[in-house]
Structure 1
Amino acid sequence: MTDDLDHKAGLRLAMRARRRALGVERPDAALRAAAAYESAPFGGVRTAAVYLAQGGEIDPLPLAAVLQRFGVGLCLPAVAARDHSLAFRAWSPGNPMEPDILGIPAPRPEAAVCTPDLIVAPLLAFDRAGRRLGQGGGYYDRSLAGLRADGHVFALGLAYAGQEVDDLADEEHDQRLDAILTEDGLILADAAEPA
């Protein structure tokens, strides 16, 4: 178990550096990913949870603008308590924000609570089976597990194409992505893999 944790910690460190480098190498990646989505949007999406880019994450705001043009309502995640699911609150660019308990800007607590049917998730690494390496807090895994238990939600990882790795290890609590959107296009997760 300790070896697995050490491996994940090392992989996170390496992938953070890779993600920062990719941001410099591919400054138009967010616009290209949004254009790829616009050419083949998912039907039936009413509410999408996006995020505000932190620490070199690919910027989801161009994708958010495309979603709004398709009439999709937006929300942002907020961490209201450690070791719990994310709270999703209604949001549009320009709305008032305040830091959540992790210091990440989020809609104020009085903003309407949302139940997204599309979650756009940041990540450090992904593989073709839909496995995602996140920051390690488990917030997206807990949130996806709860939303999937209550109904349908589509999990879309947003990443630079260079964040793809051959194979990520699954842990019992991990929730897989349904697809990954990069500047090179949409990758549907391999449905043949066990969930």
Structure 2
Amino acid sequence: MGLEIEAKMKADDLESLRLRLESAGAVQQGEVLETNTYFDTPDGMLRQSDKGLRLRANHDSSDGDITYVITFKGPRQPGALKTRPETEFTVDDPEAATDLFEQLGYQKVLSFEKRRRTWQYLGCKVELDELPYLGTYVEVEGPTAEKVIHARQALGLADQPIVKTGYISLLMTYLAEHHLADKNVKLRP
């Protein structure tokens, strides 16, 4: 099991961040349109225990290829950054994965799209994200807290508040507050 270490921040201007990354010598890794489907027990046991089970479809914007990734995230650990255990692996048959989850007692809770542009910078992944209803964010993820903090500072993001809440929780809160029952949330074209 790996460890996810990241700083996520609300970002009002992804274009200026993209330009900063380019001028700093970051290497663009690609762009995908993700479809993230989260699963939980009928009583919400995973979410209540700060865990997550997700099936993600990554639609590569350059060649149209799709990869499917299952991710399990454990509870957040204390600290300045969002740090949590994470297990990830690819699967070839998303329908079989969904069927397996359902047979184990998990049901689909929410599915949402996210546009993500990924860059490599100072040993970290820097991801520029666009989500329905929530807007735009930047995530800096790396192998250590020190590398994440260094990359965040080098990009001029040190004064931006870190968001430790996951996109799934942010989106579910938004939908509840706005009395929206949609469980399949798409980006606007």
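The numbers here are math on the coordinates, done by the rules we state, and not lab data. Remember, it's a predicted structure, so these values are computed and weren't measured experimentally. Cβ atoms are built from the backbone, for glycine too; each structure is taken alone.
Can you rank 1, 2 by distance in nm of label points 7 Å out along Cα→Cβ at positions 131 and 163 and just name the one with the largest value?
Answer by largest value of distance in nm of label points 7 Å out along Cα→Cβ at positions 131 and 163: 1.
Of structures 1, 2, which gives 13.4 when mean count of other Cβ atoms within 10 Å over residues 75-82 is computed from the coordinates?
Value 13.4 for mean count of other Cβ atoms within 10 Å over residues 75-82 corresponds to 2 out of 1, 2.
Give the label, chosen from 1, 2, of the structure having the highest value of distance in nm of label points 7 Å out along Cα→Cβ at positions 35 and 171.
Top value of distance in nm of label points 7 Å out along Cα→Cβ at positions 35 and 171 goes to structure 1.
Among the shown structures 1, 2, from which was the value 1.2 of distance in nm of label points 7 Å out along Cα→Cβ at positions 11 and 139 calculated?
Answer for the origin of the read-out: 2.
One of 1, 2 was used to calculate helix-only ellipticity at 222 nm (-39500 (n - 2.57) for each DSSP H run of 4 or more, over all residues; to 500), giving -9500; which?
1
Here relative contact order in percent (Cα under 8 Å, 6 or more apart) was calculated and came to 22; which of the structures 1, 2 was it taken from? Let's see the in-between values first.
On the way: 1: 22; 2: 29.
Answer for the origin of the read-out: 1.
Suppose FRET efficiency 1/(1 + (r/R0)^6) of positions 43 and 155 (r between Cβ atoms, R0 = 41 Å, to 0.05) works out to 0.50; of 1, 2, which structure was it derived from? If you can, show how the numbers build up before the last one.
Values: 1: 1.00; 2: 0.50.
Going label by label, the one that fits is 2.
For mean count of other Cβ atoms within 10 Å over residues 27-34, the calculated result is 18.0, so let me know which of 1, 2 that is.
It was calculated from structure 1.
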